[in-house]
Structure P
């Protein structure tokens, strides 16, 4: 719970973790000031957090389908073709970890 939560991007879940700045002194720690993020950055952060939630769910359920959705949701991957290549590389490089995934 953050006092400046109204300034965080829309689309964040209540359990999402975000980094915030703080000032540390010998006597106390206080949070930095929040400012409203520009829309493109806020959307990027919201997409990244959605991707992270999907990855966590995929791991809990051992679901390749959910992991694929996470790749598609990632703002870093961008295009479906890039996502497919990265996804297949992951499965080849670390296949032993996905043997029991459906």
Structure Q
């Protein structure tokens, strides 16, 4: 069976509990990508997404930080092309750099 699974078993029992572990990168992507896609021209949506990633990063383990930063860059890079005004661009850069 593909995937990552956790197995809980006591030595005194034949019973096992098996459950699939989640994929942080995939779950994070699927949580954010549609919002980023449909909100890519709305600066308030993009800044809110970047701020959400900042909050997630503060309570994440070090190995998750790289994944969060990859998604940050994905959101920023795919959306920045929709903004021409210097103020908008600076606000997006500031939100990106705070993560």
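Bear in mind that the values in this text are calculations on the coordinates, not laboratory data. Computed from a predicted model, the values in this text were never measured in an experiment. Cβ atoms are built from the backbone, for glycine too; each structure is taken alone.
Values for this structure:
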read-out	value
Test item: distance in nm of label points 7 Å out along Cα→Cβ at positions 42 and 74 calculated as 2.1, pick one of P, Q	Q
Mean projected area of the Cα convex hull in nm² from the coordinates reads 8.3; which among P, Q	Q
Structures P, Q, by relative contact order in percent (Cα under 8 Å, 6 or more apart): label with the highest value	Q
Parent structure of the calculated result -20000, given that helix-only ellipticity at 222 nm (-39500 (n - 2.57) for each DSSP H run of 4 or more, over all residues; to 500) is the read-out and P, Q the choices	Q
